[in-house]
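Okay, got some structures for you below.
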Structure I
Amino acid sequence: MNYSIIYSALACFITTLSYSQLDSIQRLDEVFVVDRQINRFSTGQLLQDILSSTLQDSPGTLTDLLQQNNPIFLRQNGYGMVSSPSFRGTTAQQTAVVWNGFNINSQLNGQTDFNTLLVDGFDELSVRPGGGSVIYGTGAIGGSVHLKNELKFNGETKGTLSARAGSFSTYQNLLKASTSTDKWSLSLSLSRFSSENDYDWPGTSRQNLNGEFEHYNANFSLSRKLNTNNRITYHGMYFNGDRNFSLVFPSDPPSSYFNEDHRHLLEWESQLSDVTSILKFAFFNEDFRYTADTRTPRPTGASAQTLLARYSLFYTYKAFDFNVLSEYNYSSASGDNVLSESRNIASFAFLTKHHWKKLTSEVSVRQEYSDVYDSPFLFSGGLNYKFSEVISAKANVSKNFRIPTFNDLYWEGSGRTDLLPETSNQIEASLILSDPENTHQLSFTGYYNDITNLIRWIPNSSNVWQPENVDEVETYGLEANLSSSYEFGMHTFDLRSLYAYTISENKQTGFQLTYVPKHKVTNSLTYSIDRFSVDVQNLYNGEVFTRSNNSAGDVLEDYWLWNAGISYTFPKLQNLKLSFQVRNVGDIAYQTIENRPLPGRHFFIKTQINF
């Protein structure tokens with residue numbers, strides 16, 4: 001194990017030094033993002049890209065954005081509270097969140113709370129359904145969500161200032177600016193999102209109590225071209241969240257949760273002709289404090305730190321693309337309920353892609369070594385085939401995994417160091433129909449996923465809850481996506497529709513997993529004329545079981561939600577844009593987690609200036 005780690009670190013340094021001395025014969029791209037693998041090595045999988053303009057128009061968090069635009073089911077303990085994804089019927093720990101190429105899921109519980117990510121400060125967001133562990137490591141089983149920061153060297157200076165206010169004393173503010181020369185590029189965003197969150201529970205006489213929150217997020221990126229073929233780039237992200245947890249019953253003690261995360265990434269890129277050499281160093285820190293009763297505060301908490309070194313070599317030879325990837329990961333954790341422990345991980349991956357006429361093929365492999373557990377050999381293979389200008393097909397097969405978390409391994413009195421990683425074998429295929437201009441597209445995707453060694457916390461013979469590799473799960477389903485755009489003179493119509501059918505069953509019992517709806521439908525229609533636009537959205541989530549035995553009496557009912565909004569842009573006032581939105585127009589009573597009602601009808605007004 002130790003030799004593997006040392007070899008990985010030496011390979012990073014030696015290979016980078018070799019390529020950094022090469023003379024340049026090709027200039028670096030004027031516009032670039034750090035997560036290079038997602039577009040180059042996602043053969044056989046359909047990607048969904050969400051641009052900066054959509055992120056800035058989104059009302060708040062990653063949850064608000066994705067529940068309307070994606071097959072992911074988001075369950076929330078009340079609005080603004082803990083939000084967990086279920087991607088293609090998998091668990092929250094089996095969805096990876098990737099920031100500029102690095103998996104940022106918590107080292108403590110293995111997941112990301114989607115209500116702690118304010119998306120308007122990022123430049124692009126991509127969703128990659130299906131397995132991605134060969135590139136992005138643990139947790140990329142159901143799919144991955146990618147947050148990207150973009151830098152340009154075009155000499156422009158731009159800025160955005162927006163403010164949003166709405167029901168329940170909700171406020172959201174954003175300042176975003178970027179500037180560059182042909183040598184330097186800088187980007188900065190600052191976001192704040194807060195709410196008293198004291199909404200009435202629809203259909204009852206009760207109000208959401210102890211639900212207030214306040215979140216801050218900052219993103220900073222800086223890049224310098226050392227010469228025409230060497231570049232140094234820094235990315236930083238900071239999050240500070242302070243929220244209370246909504247009460248189930250008025251008599252419950254008021255609790256609160258504070259978390260602070262900061263992430264840093266330093267990259268050195270060298271390029272020569274068809275060879276690109278990239279060395280990255282990253283440091284992540286996560287810290288939380290939970291107070292069970294704020295009237296007599298005795299907070300408990302934990303923290304985790306992660307150090308990463310990654311070396312990537314990209315090479316193009318005729319019709320082939322190659323990527324060699326090596327990474328070293330050191331992480332440690334400590335806290336009131338977690339033993340102070342650390343672990344070392346070294347990984348190696350090789351990715352290759354071939355282009356031949358109408359066919360693109362890809363084969364990728366990865367092996368990981370750890371001083372705590374045994375990792376499986378991972379692979380991925382994909383095909384893209386274009387039958388004609390209007391018909392194409394994709395297919396992908398992969399093996400993926402999720403490692404035990406620090407809570408699983410070292411929770412005081414319960415953790416088990418003999419746990420095995422969860423493994424997943426999956427296959428998917430897509431058929432895409434589109435016109436030559438790609439203004440209309442219809443796609444169908446079918447998938448099957450077989451998951452073994454699923455980790456669950458269950459009581460042992462002494463009635464102590466412990467994690468065990470107990471479950472085997474299979475998920476399968478169908479996704480249909482339609483996007484269409486029409487222009488008639490000054491009139492523009494944009495239509496987006498999604499249907500997802502999901503089966504996620506425990507293979508031993510045949511029961512559907514809890515909080516996985518079999519049906520999800522979303523639709524959105526936007527009409528624009530000159531500087532005025534109107535949009536209408538709806539969302540349907542089918543019923544979900546709240547008990548593992550699929551008891552008919554323990555079901556959350558299905559629901560339809562409708563949203564509507566209007567906006568107008570004043571070009572003579574710094575392109576001032578005014579927006580008004582109504583959410584849950586029908587004042588529908590609904591829940592995504594048992595006994596956690598979400599808001600009824602509510603309103604937002606927003607101003608935005610681009611300069």
Structure II
Amino acid sequence: MTKERLRELLETNVHELFAIEIDEASPQELFQALANVVKQLYSEDWRQTRKNLLLEDQKQAYYFSIEFLPGKMLKSNLLNMQLLEQAEAVFEELGVSLDDVAETEKDMALGNGGLGRLASCFMDSLASLGLPGNGNGIRYRYGLFKQKFIDGHQVELPDDWLRSGNVWEVRKESKAVPIRFGGQVYLVTGEDGKLAPVYEGGFTWRAVPYDTAMVGYQNHHLNTLRLWSVEVPAEDEAHYATLESRQALENLTAVLYPDDSNETGKRTRLMQEYFFVSAGIQSIVRYYKKLNLPLAMMSERVAIHINDTHPALCVPELMRILVDEEGLAWEQAWSITVKVMSYTNHTIMAEALEKWPVRMIEEVLPRMDQIIKEIDRRFVEGMQGVHPQALLDRTRIIIDDQVHMAHLAIIGSHSVNGVAKLHSDLLKSVVLHDFYLIYPARFNNKTNGIAQRRWLQLANQPLAKVLDQSIGTSWRNDPLDLQLLKNYYEDETVLQQIAEAKMSNKRALARYIQHTTGVTVDPTAIFDVQIKRLHAYKRQLLNLMHILKLYFEVKDDPTATFHPRVFIFGAKAAPSYHYAKSIIKVINEVANLINHDESINDKIKVVFLENYNVSLAEKIIPAADVSEQISLASKEASGTSNM
């Protein structure tokens with residue numbers, strides 16, 4: 001693709017979309033037009049990838065996650081399609097910066113922290129390795145929330161990221177599926193002697209998929225991220241004529257992690273989890289049946305991955321479809337389910353392992369309730385005499401009228417992994433030790449990682465250029481070639497170039513801080529960074545104690561040698577997590593105190609940047625001198641913010 005051809009396509013799209021000349025187009029309009037060009041250019045590869053999967057009969061992996069944090073996609077897609085340099089040259093001719101155009105893109109508000117970012121790095125990596133792996137999640141209208149600081153307090157505003165539409169998504173009306181909630185279910189014996197469910201009452205909502213292409217790195221391979229949105233079934237339009245009746249429906253895919261400090265919020269969360277699980281599994285079974293293979297072979301063509309406990313209902317939902325709709329015997333359906341499912345545990349903290357009251361599952365998901373109880377009964381019955389009763393009492397799915405979702409995911413999977421060696425070892429020896437005694441072969445480790453395309457090639461272009469000049473460009477395709485840099489560890493020229501790359505990143509962040517907060521920071525100071533969710537175990541408060549200690553030392557002895565230091569925070573606190581929100585207020589008050597104290601001569605500055613997200617991380621991380629990884633020992637499963 002030449003620069004001239006790209007400009008021609010861009011001009012055509014500006015004319016068609018906005019009926020204006022290219023030099024009249026705003027950065028937002030140029031973004032829309034260029035994104036449209038990119039979609040046109042990858043659409044044939046996307047279609048071909050899907051066609052090849054069917055023709056070659058390849059096994060596909062489906063990654064179920066309540067969160068995805070892809071960040072902005074324009075530059076990532078341009079890089080992966082070998083169009084980045086041409087696009088930069090086109091905009092240079094137009095007297096516009098590609099960065100200014102890309103800045104107008106909204107971050108997809110589909111996640112919160114490491115869980116969602118990891119899911120997106122997996123999507124990038126799977127496509128770049130040419131592996132058939134798809135994402136399955138929820139298309140949130142407002143995501144988590146947009147964070148603002150007012151008088152130092154966190155205030156949550158709706159993150160209306162879809163206001164101008166999402167140029168990357170494709171609505172797939174024909175792939176919509178029904179999702180059933182509430183009512184009662186009775187089992188009756190049919191003419192064939194098999195039990196069949198009969199539903200009474202309840203209601204059905206419609207799940208509509210929106211597909212986004214996940215573009216592989218320079219390999220013409222595109223996978224799909226499928227996100228589900230809720231709608232009223234056409235035949236039920238009359239029942240949803242009032243605003244009130246539509247509210248519960250729209251709440252389902254409105255926000256990530258609805259406030260679960262009340263009953264309504266808890267129900268919405270549970271319904272969200274079943275909604276995207278049921279929609280995704282119905283869609284997978286429909287695809288598998290196109291292959292005209294026996295259901296018994298499903299695990300040879302389909303792998304379903306449960307990312308944390310939120311999608312644990314994948315286990316009973318696949319059982320429901322195999323037993324109720326496909327007429328398989330329980331034992332055969334269970335054998336297929338266990339072979340298809342795998343589960344990643346993301347936490348050591350017991351309070352973060354989801355549990356749902358049996359009563360709530362009975363009310364909201366009556367058929368799931370029946371199937372979970374039967375899985376639990378058969379697990380205990382099958383293990384009796386093999387393991388001590390006390391062990392079975394601790395590992396069963398239903399304990400004290402609570403459904404333990406991690407137990408359901410482990411019992412219903414053939415593989416269980418932690419996300420770092422230490423974490424996986426602790427799962428086996430402490431947190432899930434009882435399950436390790438029962439299923440030692442299921443436990444394994446998969447250390448988390450990040451995609452260097454976004455985090456080095458895109459977010460840290462000054463450093464990427466130094467690498468190209470010193471070790472060549474092979475690292476861009478094979479990250480292991482970064483080891484070649486070891487040959488230069490005493491090379492003063494290369495070390496100086498690396499230092500200059502860091503300094504240019506720090507100057508860029510200093511400009512951003514000045515522009516967004518009004519605080520002036522010195523790029524030659526040490527940039528000391530802590531960016532991650534605000535949580536007690538991540539110990540932002542401990543960091544603050546250290547800042548105060550340094551501040552008092554500088555005040556006590558202003559003449560002592562002290563290299564200037566800028567402390568940078570980025571974090572959102574869950575809306576109902578009052579302790580975490582108090583820490584935000586305290587950090588902002590300390591920042592206010594220190595930044596206005598002329599007696600310390602600007603030796604310490606504290607900056608808390610609003611609305612931490614992927615795009616902000618891309619600015620902060622390349623500029624960090626110190627990355628604060630001070631979580632309570634053993635509590636941080638992997639901590640992708642340090643990678």
Structure III
Amino acid sequence: MCGIVAYVNNDSLQSKDETIQKMMDRIIHRGPDDSGKFVDDHAALGFRRLSFIDVKSGKQPIFNEDDSKAILFNGEIYNFKELREELIALGHTFSTHADTEVILHGYEQWGQDIAKRLRGMFGFVIWDRQTQEMFGARDPFGIKPLYYAQMNGTFFIASEIKAFLDHPKFEKQLNKEALKPYLTFQYSATPETFFKGVYKLPEGHFFHYKDGKFSMEQYFDADFDPQDMSFNQAVDRIEAAVKESVKAHSFADDGIKVGSFLSAGVDSSYVAALMRPDCTFSIGFDSTYDETKEARELAEKLGLKNKDMKLKNEVAFAAFPKIQYFLDEPDSNPSVVPLYFLTKLAKDNGYKAMLSGEGADELFAGYTDYGFNTSSKFIRWIADQLKKLPMEKRHALGEKLKHAKNFHGRLHLYHALAPASEDFVGQAYIFSPDEASDILKSDYDCGPTVEEILKPFFDKLADKDIDEVAKRQYVDIHQWMPGDILLKADKMSMANSLELRVPLLDKEILKVAQSTPTKYLFNYKGTKWAFREAANRTLPEEWAHRPKLGFPVPIRAWLREEKYYHQVRDLFSQDFVNEFFDQDKLLQLADDNFNGKIDGRRKLWTIYTFLVWYKLYFIDNYNPHEELA
């Protein structure tokens with residue numbers, strides 16, 4: 001795993017050499033093993049390396065045979081050996097055994113279509129020295145980040161936004177339109193980031209940059225198209241695909257340790273049980289918020305070695321500012337805290353890569369927000385029967401339920417039948433737009449609405465007769481997953497110079513998931529049912545069917561403990577906060593929550609997260625690497 005940074009302009013060679021080095025140093029955490037750079041009259045390329053494959057000769061940038069093209073690559077390609085053999089047969093000459101060089105020669109052979117041929121997680125850029133064109137791509141799911149910007153005659157591209165900060169032509173400015181959507185979604189929810197003029201390259205897209213013009217195109221998308229099959233066939237297909245993917249994701253050169261995370265949930269447990277690594281790692285809090293007991297118990301049942309850690313509240317809370325720095329943009333998902341320490345635990349024990357369970361909930365319908373609003377199996381069964389109605393009748397009945405007098409099960413039936421576009425925003429909904437407007441100053445009560453953010457995804461599904469659950473999955477695959485789940489997975493692992501691999505989020509797995517009938521995944525028995533049944537063939541039943549918990553984090557207890565309450569309140573009281581928020585309302589929110597009048601923890605944490613992040617980047621100009629210099 002690595003960090004890449006590049007820019008295109010006509011500055012002098014000396015200026016480029018000095019500037020690209022500073023930009024590389026800013027993201028040294030992504031690759032402390034090695035570095036490399038290249039500058040010419042028109043471009044500068046910088047690379048930080050965390051070595052896994054061809055450790056001795058895989059240094060980047062890597063050039064083609066005549067040195068006319070150079071590549072920077074961050075990620076892992078799981079089908080690179082097959083592609084390498086194909087390219088050699090076509091006449092290409094390789095100087096390394098690294099997966100990076102396969103992408104470069106693949107671009108020579110197939111042009112931009114190389115992105116479609118890759119199986120893996122990636123963000124890469126290729127600089128053509130002859131045509132002075134830059135090409136790059138991001139993997140189909142957005143596992144690896146890639147950001148770009150154009151300002152002051154310079155085109156920037158990098159794995160992390162913070163790499164841009166040390167360039168003299170980069171203008172650091174807050175994007176006012178990002179704050180209001182963030183308050184609803186809890187993460188940066190728009191294509192333009194919290195930094196004005198800096199954009200995320202969307203998942204499944206490639207780009208071209210030449211002569212000052214930037215263009216991008218989507219090359220991959222999920223396409224839910226359930227096929228006719230029996231339940232047992234569906235389970236067999238899932239089991240075979242997961243086994244193959246875990247095996248493909250477990251490789252490394254000799255001497256490099258790859259382990260697996262292990263929690264109380266089914267996803268990471270299934271991965272660990274199939275992988276059977278030398279060691280699994282778990283984390284919990286030194287309180288009632290602790291999954292380590294269950295993880296130890298499962299490891300013992302499976303005959304695996306497990307190492308765990310219990311976080312102390314003081315340590316976790318004190319680390320939060322540094323965590324927000326590494327995220328690049330504010331993300332108030334509480335699980336960023338234990339994930340940061342979990343990756344650190346693995347790294348401190350000599351591991352360079354870990355397998356994790358991200359992606360299963362989105363691909364196999366694992367969230368209760370997809371329509372579970374009752375514990376009654378009978379009501380769930382009725383909903384399953386009504387879903388068999390034609391789409392127009394389903395939606396009409398859902399509309400009647402929306403306005404009907406309340407009765408037990410009404411909400412569950414409504415969500416099962418009504419269009420997902422009516423009320424679904426993803427897995428986090430912190431402030432409603434009206435609530436956000438109430439606390440924001442007028443200059444920041446702006447930005448795209450929730451409907452405008454989600455409309456492109458629902459529009460793509462308008463003519464498809466697919467289940468409303470599948471529509472919710474599609475939205476999460478494009479919003480929640482790359483914007484929150486995968487972003488924190490990458491940034492928290494890379495903060496500790498650790499590679500995180502996600503075998504349940506793979507092109508081959510998606511082929512199986514999107515062809516599996518929704519009725520086998522999300523039904524009256526539970527969420528991601530066929531996936532759980534596949535896992536049950538490897539795991540003890542109590543783990544295969546355990547309810548989803550995520551990383552439980554004690555923010556409720558923190559915000560009602562006097563010392564943390566005062567830390568939050570003191571930040572809310574600072575002068576700079578008045579630019580964004582009605583401070584009196586923030587302080588009242590903190591007080592009411594502390595005194596037990598309301599449960600405002602998620603709202604408080606989301607505001608606190610933004611203010612911590614803003615202070616780091618725009619007031620303190622924080623850089624943790626300077627502390628180590």
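Assign the value 2.4, calculated as distance in nm of label points 7 Å out along Cα→Cβ at positions 78 and 478, to the correct structure from I, II, III. Derived from the structure labelled III.
Could you tell me which structure in I, II, III was used to calculate Rg/Rh (Cα atoms, Kirkwood Rh), for residues 46-157 alone as 0.94? Computed on structure III. Of structures I, II, III, which gives 72, 71, 48 when Cα extents along the principal axes in Å is computed from the coordinates? Traced to structure I. Comparing distance in nm of label points 7 Å out along Cα→Cβ at positions 190 and 582 across structures I, II, III, the highest figure is found for II.
Where a number appears in this text, it was derived from the coordinates with a stated rule and is not lab data. Please read these numbers as outputs of a predicted model, since none were measured by experiment. Cβ atoms are built from the backbone, for glycine too; each structure is taken alone.
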